[in-house]
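Throughout, read-outs are computed from the coordinates displayed, never taken from laboratory work. Please read these numbers as outputs of a predicted model, since none were measured by experiment. Cβ atoms are built from the backbone, for glycine too; each structure is taken alone.
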Structure I
Amino acid sequence: MGKTYTGGCACGKIRYEVEGEPIVMVDCQCRQCQRESGTGHTSNLTFHKAQVRIEGRPSTWDTAGDGGTRKRSAFCPTCGSPVYMTFPDMPDLLVIRAASLDEPERYQPQIVTWAAAAQGWDRIDPTLTVFEKMPPG
């Protein structure tokens, strides 16, 4: 097993620890992720929810992604930092926002999703595998 991933919001009221390695690390360029991040994409680490321990009480809001996937985004009610996301239809998964990591340099994107919605000014690693929408399951 690898080193524990830790992180949280900017003010420290939401904290998490993750035992084990991510299933996948993804840069998502869908419009919802652009709006949520305030930039061209979000950078995400997907884990099995059972690997994650969360301290603090986040606020949440629900939305649907470009492909119709239901998403529940969790953020700190004090500082507003986005911290993680869950999927009501896939309750065993939890997605950590890479910028919330204590060691963000551990994030190593593997794929890019929703490139069809990419903004021309958002430059990502051209060597990554790119999917126009979501990759097949």
Structure II
Amino acid sequence: MTAIPDGFEPLARSSPFLDLVGPLYSRRTEEGLLIGFLAEDKHCNSSGFVHGGFLSTVADIALGYNASGLGGTETPMVTASISIDFAGSARAGDWVVYKTDVQKVGKKVAFANCYVHVGDKRIARASGLFSVLGR
């Protein structure tokens, strides 16, 4: 794949770090905010696969952005814990997309899971726990 899929726009909320490692894209759906990126050589390790650390970074973003935006109002929070399991891989040129399920946003903590896809193939799953800073 060499193009960004229809409906994806540059991620609206960025940071100096995300500008450095991106670009990242998003598309709002009924199920939540999809986060994606077109894998580039700079995202890959010496074996030619997208680095697990980068896949983890984007998982943290997908989980946090979805958890903080539940219900249409943004809830400030920070990552307390994240875990990721790899079941496949991505290479330069692959479109990688994160589909997130927010389990719960409470007064003090939020829980979310996401699956990482290349086409129809799930290549990873991640879970995050977030400390809610206030509403």
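The value -5000 for helix-only ellipticity at 222 nm (-39500 (n - 2.57) for each DSSP H run of 4 or more, over all residues; to 500) was derived from one model only; which of I, II is it? Spell out each step's value before the answer.
Values: I: -1500; II: -5000.
Of the options listed, only II reproduces it.
Rank structures I, II by mean count of other Cβ atoms within 10 Å over residues 22-29 and report only the one at the top, that is, the highest.
Values: I: 21.2; II: 16.1.
Going through I, II one by one, mean count of other Cβ atoms within 10 Å over residues 22-29 is largest in I.
If distance in nm of label points 7 Å out along Cα→Cβ at positions 6 and 110 computes to 3.1, which of I, II did it come from?
The value was obtained from structure II.
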Suppose Rg/Rh (Cα atoms, Kirkwood Rh), for residues 54-125 alone works out to 1.00; of I, II, which structure was it derived from? II
